[in-house]
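Once you scroll down, you'll see the structures, which are given as structure tokens.
Where a number appears in this text, it was derived from the coordinates with a stated rule and is not lab data. Given the structure is predicted, the values throughout are model-derived calculations rather than measurements. Cβ atoms are built from the backbone, for glycine too; each structure is taken alone.
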Structure 1
Amino acid sequence: MTPQTLGLYIHIPFCASKCSYCDFYSCAGKETKMQEYQDALLAHIEESIPQMQQYFIDTVYIGGGTPSYYGAEFLCEIIQTIKSTGRLLRDAEITVEMNPDSMMLGDLRMLLKEGVTRISMGVQSANNDLLKLIGRRHTYAQAFKAYTTARQAGFKNISVDLMYGLPNQTKEDWADTLSKIIRWKPDHISCYGLKLEEGTPMYEVYHDTPVIPDDDTQADMYTYASELLERFGYKRYEISNFSHRGFESQHNLRYWKMEDYMGFGPGAHSCVDNLRYSYVRDLQQYINGVTKGGTIVDEYEKISGLEVANEYLMLRMRTAEGISGEEYSKQFRADFGPLEEKLKFFETKGWTQLENGRWSFTTPGFLVSNILINELLDVQAAQNAIGVPYLQEILDQREREELPLSDEELFLQAMRGF
């Protein structure tokens, strides 16, 4: 029997400064804690080796925070500890997140030599005013220099993160950013719409204000990016992610395909054999828990069969690969017919497509994917509620969003208004 594969996520919570939109657990001004954290992190990985023995590790993702700010020596020690498990595959994808202001040639070469295969750069925008507004520490020129430095170091797989829907960002700003980044020729581009999270500085300033581009403008930005990137050879393989062929993020695909992963560090999440758990979002509590035997687990739950089926729909429909009736019926021993009926209805609206036996969203479908996925979940829940009155009662009481109008219906509605 072939051993299963496992992905590892390593959280580095340190930052030079915290971006005003960031809701991830990270700490600025805690540099004096780095060595103490490193010792605890390595100890945690080492004590988890027995749980890894039934797996081969094929992806490692070091995120943050700002791993590049943490320093190459610490990062190399982490990778060496993972290698000491004896489970890391030689061709494993190893990704390190980096910010342009902390990318140095010597560090990059050290990481490449240690086995890092992929760099994920947080660029966000080519507009210096917007970069300053959202709390980024770099300029566009510094970002370009950092990118060329990574290429000079020898990296052949570089991803760039971009954001749209920023305060006062226009469609022209977004188009300019995309065109400049495309000229760099990165291997992978992620395009994320700004989401104002409660508790962040940007939420306090911009929530419910007209300076945030409205939904229609953001939809136009997303559609423009999808079409432009496709023309330049970047295939969308997930709602927000585009890559040249063969450069999809294997670690992120693991999440969307519901494959096992194990996280380390404060705030890190894991899901192994349908057991989901996370660690405390507190640097010192995590350190003390590992080194002094205290608790570090924040939440945990065993995912039930119905929850697994729900997550299959929610996560797989985020991807361009989508879902298959044969796969669904085999995995969940359930009738795919009612779901397919709903998917066929979506197809008449231009939201879904069927290719090679798999259903997936079109670009208009991705724009309203949350609503459409909820409709699919309702269909699935209704199947499970048959013969179980209290489940049907809960389903009937759920607050439902109305399906959006299709382009044709919007046109007819507009015509009736004349």
Structure 2
Amino acid sequence: MKNEGSVFYRAARGDLKRGKFLSRPNRFIVTCVTDSGIVSAYLPNPGRLWELLLPGVPVLLEKAGEGPNRNTGYTVLAVETERGPVMLHTHRTNDVAERLFGEGLIPGWEKARVAKRETTCGRSRFDFLLELPEGSVPAEVKSCTLFGNTLAMFPDAPSERARRHILHLAEIGRTGPRPLVLFLVQSGNMKYFLPDFHTDFEFARALYEARNHVDIKAVGIEWSPCLEMKRAPCELDLPWHIFERHGIDGGAYLLLLKLDKSRSVSTGSLGEIEFPSGHYCYVGSARRNLKSRMARHLRRRKNFHWHIDYLREHCEVKVCIPVRSAEDLECSLASAVGDIAENSVHGFGSSDCSCGSHLFRFSSDPLKNRNFVKILIDFRINRLVAEKKPGQGA
């Protein structure tokens, strides 16, 4: 940028209002407490946002415009974190991308210019039609809000639509100029980017296989407290060797269950156990066919084999969270969860190891527990970049 001190882009279109996150009744609505009371706000982001929307976190709101279809008075723009604001408004992301293309500020794509916003190519609608020296190409832009210390990953929720876009772009790139996929990482502190093979294995595999036919780039954006962007984005490395090692259908998982009322359950070899009401986290693993193992836990009708099968029969399944890895992480993951849980069930799920238990109880939803979410980030993201690159010395 010509003037680093100037405001290149401001995401807010009016005055910002600060609040604190209370709850998320559905994917697109949140409730917040502000200086004028509790308000509902539209959240233009379908992601899970587990690591961001924790109870009490500061959020940045914008007064909503008038309209017959508006049921809320505010729109969520961003959430404030220790490392700065993280933009949540996915629609504004494309505005940022258009400005970056227009100013030639995306490293390696300085000559790309926007010919059209939203373009239809056969069965798909893409975010942009770009003009490049070699011709016109479609481009897709994704907003990334999931990151650890230095590694960002996308998506934070399964997205069949995103996978189809990648497959179609690769198909286009096989017979003409390579289309573009741009990941705008909503943090200026990242160094690396990878598709989130934990959350959406099919999307991650599709992006990896498309890399020779599609230009893929990730850049980090730093936002000021007023949601102003004052400097050019930084390009992130794509360490595909990490995906090649750990992007497999194997690893550990965390099964989150909710037991509405206390009850005694006959639990196979462990006999009758009294389970208090609450939230339970079971840690398991599957070296192969991890997806099938998790799907089995979601079904009620099956032959009982493991301790968890007996408890699952009486519980509501909240979610099953994979931690894909070529390493055996089950016991270390169980140990980490056990350190923050309120109690455990001795011997449950740990008959073939030296752990005291692989089943842990929380009185409230662990996904709203900062320490639990930190464990997810550490095991799914931070540990990946802690490994040495192949051929690297000690």
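Distance in nm of label points 7 Å out along Cα→Cβ at positions 56 and 104 computed as 3.7: which structure among 1, 2?
The correct label is 1.
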### Task
Compare mean count of other Cβ atoms within 10 Å over residues 144-151 across structures 1, 2 and report the one with the greatest value.
2
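Comparing 1, 2, where is distance in nm of label points 7 Å out along Cα→Cβ at positions 280 and 304 highest? The partial results should precede the final answer.
Values: 1: 3.1; 2: 1.1.
The structure with the largest value is 1.
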### For -1.30, -1.32 (log10 I(q)/I(0) by the Debye sum over Cα atoms at q = 0.16, 0.18 Å⁻¹, for residues 152-359 alone, calculated) the corresponding structure among 1, 2
1
### Summary
Computing FRET efficiency 1/(1 + (r/R0)^6) of positions 192 and 376 (r between Cβ atoms, R0 = 25 Å, to 0.05) for each of 1, 2, the value 0.60 comes from structure 1
### Query
Of structures 1, 2, which gives -13500 when helix-only ellipticity at 222 nm (-39500 (n - 2.57) for each DSSP H run of 4 or more, over all residues; to 500) is computed from the coordinates?
1
